[in-house]
Structure P
Amino acid sequence: MRSGEIKALTGLRIFAAVWVVLFHFRPLLYGAAPDLTAALAPVLDRGAQGVDLFFILSGFVLTWTYIDKMGKTWSTRATLRFLWLRLARVWPVYLVTLHLAALWVVFTLNVGHVPTEDLAPYNAISYLRQLFLVQLWFEPFFDGTSWDGPAWSISAEWLAYLMFGVLILVLFRVARATRARSLMLLAVAVSVPPVMFLLVTGHFYTPWSWLPRIILQFTAGAVACLAVRRLDPSDRVRRSSGLLALGIVVAMVGILYWFDSHPIPDVIDSGGVVDVLFVPLVIALAIGAGTLPGFLSMRAVVYAGQVSFSLYMVHELVHTAWNWATRQFEVTLDGTAGAKWIVLGLLVLSFLSAVALYHVVEEPARRWMRRMVDVRAVDNPVQQIDSARSGKSATPRAG
């Protein structure tokens, strides 16, 4: 398996994004459907771990796409092109949501009686740091670093992108010297240290904990990709892997419920140990067929996966606007049918906003920025002049 989109992993992205969305919407869910939300709490309360799954997927997909292009030897041109294409993928939506967050602050200061209380983060230095995706690099904790809350992880990923040009050189050589089974074990091993920190400290959210999360999870995803590239699975193995992926998901849910009822002593975020199953899940989905991989590869699910980044970036703006409205108009979610419809409407609005962002901003801007580095080389000026004099057209050569 060496090329082409792995659709099951694209489809997986929407579930990672929805996990994060529901994590942030928990207060609203408790207000609208307290009994159901309480029953799902062991899963919802660990929704922040969806970000770790995103980091692993990012490392996997980028290695899948670029290892043959960038792994053999260092190329400054190829590395700069890679960085520009990554900017083309994330920067447009990032910039739009950044400025929407700023405009929302301006709105609250001029409309109603519930202005944004803490204006300290909104200054020129903070703006420039966020503009260049470096706002997280100066802070031990990610809360409050970004005007649009989820953007902290994009700042973290930008750091991973900058190190990717060197990392891919190492990965290329590791892949040539290591068997698939060893690569799988190595990928799992690389993803373990954040869980070890959890067991030592009692929770994920510690000073600078975001740094090993992005570096190690991103690298774990990259090594998992190396393992998949070395495999040539039979149809039977692919079907078995599909069933294994489904079993891993069931095991993850079971673990979350178990540790909710039987937490590890002195470990607040006990359910966070499910992170060690993310790499096996990604590998199983990448080579699997049928069952869960088949479902995640359905057109509608893949499309939702393509929209997932915009959903991830816009949902907190919808959440913030609703929280303002509840204070402005003294609205309370009381568990009635109307409250349930309100929360469902907010979730639908978040998704529709993401669809709009994807089609109006993300994809058009990505194609526009990509054309900047995919411009075909034109013939030299002397040839163009000679062709013009002779009445012949000068056809640009492919770059």
Structure Q
Amino acid sequence: MKKRVVVGLSGGVDSSVAAYLLKEQGYDVIGLFMKNWHDDSVTISDECPWLEDSNDAMLVAEKLGIPFQTVDLSEEYKERIVDYMFREYQMGRTPNPDVLCNREIKFDVFMKIALGLGADFVATGHYCRKGTIEKDGKEIYQLLAGKDPNKDQSYFLCQLSQEQLSKTLFPIGELLKPEVRKIASEQNLITAEKRDSQGLCFIGKVRLPEFLQQKLAPKDGIIVEVPSDFEEYKLETPNFTSEEEELQYLASKHTYSLSDGKKIGVHHGAHYFTKGQRKGLAVGGNKEPLFVIDTDVNENIIFTGQGKSHPGLYRRGLFVKKEEIHWIREDLKLFENQKMEVMARIRYRQPLEKATIHATVSGLYVIFENPQSAITEGQFVAWYKTNELLGSGVIS
């Protein structure tokens, strides 16, 4: 019996080639397009309308001679992704909908539909790889970085579980992007030259402030510029009585008040801004570009600093609450007072950085060798050993 694989066809080149490769490998392949969003009023509609994508996905399935259908997951998407985004922004955190979409939609709701169609596996066009090792007589699945260093998407899958990985295939993980395009054009797939979508997972480009304005009303507030020689940046490192105290210190962020800088402008809602952001501030006349160094959603104030080396942007560590720690490799999980040297990143496309993770009674500290710019609450930190992603957590 042929093994059955359901491929999430998104209408892009990567999933098209994934479906082609699986068919070549002798699987019984079914293509499924996920419709996750109906509201065109907040998408920049010519940038990735789902209609065009589902049409391209259908044409690819036709060309490959595989069955195809569209599933409407917009209700689950709204509940699990969109509502979550609103809640996070309201609290002044910056969520990562792509990581969540993979955990909650593609590898949960979608996977259940696929298994209901008799699938042995689901497959996606992600640039990452799956490894299998045997340990203590049981199979353990590894999430490995994709071969293409420019396209590695393992970070987006940092919340997957052993159970989800066991039923997943990543057919293009061993390929480079140009090789994927070449296969698509040799097979005359309509998606061969299609640009990569740059938007919210399966929604397309969303005008974020307008999107958030549906729930979070605009409210004018003050933009404050904090000078780079602000007193608090010059304080001596205190003496610590315990390791946990030192970890807390390294992971703590600066807190600002109105009197710590000068008022330089007005914004329309602190919850529309995120740390490290430089666009959209609309304040001119500075020697160097302005960056958001912190937001206060309760007082509706944005704190900014000039230049990308402003000390307010940097810190050495971060903290993940106990309930928000996730291990893909549960067998390597740290227990209280244990630590591990890892490579870590706090956003997609960031080069991996040397760090040490420390497990404590309250959660996990990630302390970097070098200070990191714009560590942002609500985003995910992911930690690796060589090219394997071991675990992740929400930055608290």
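General remarks:
- For 0.40 (FRET efficiency 1/(1 + (r/R0)^6) of positions 171 and 307 (r between Cβ atoms, R0 = 41 Å, to 0.05), calculated) the corresponding structure among P, Q: Q
- For -23500 (helix-only ellipticity at 222 nm (-39500 (n - 2.57) for each DSSP H run of 4 or more, over all residues; to 500), calculated) the corresponding structure among P, Q: P
- At a computed 3.1 (distance in nm of label points 7 Å out along Cα→Cβ at positions 139 and 155), which of P, Q: Q
- Looking at relative contact order in percent (Cα under 8 Å, 6 or more apart) over structures P, Q, structure P comes out largest.
Coordinate-derived values only; no laboratory data. Only a predicted model underlies this, so the values are computations on that prediction, with no experimental measurement involved. Cβ atoms are built from the backbone, for glycine too; each structure is taken alone.
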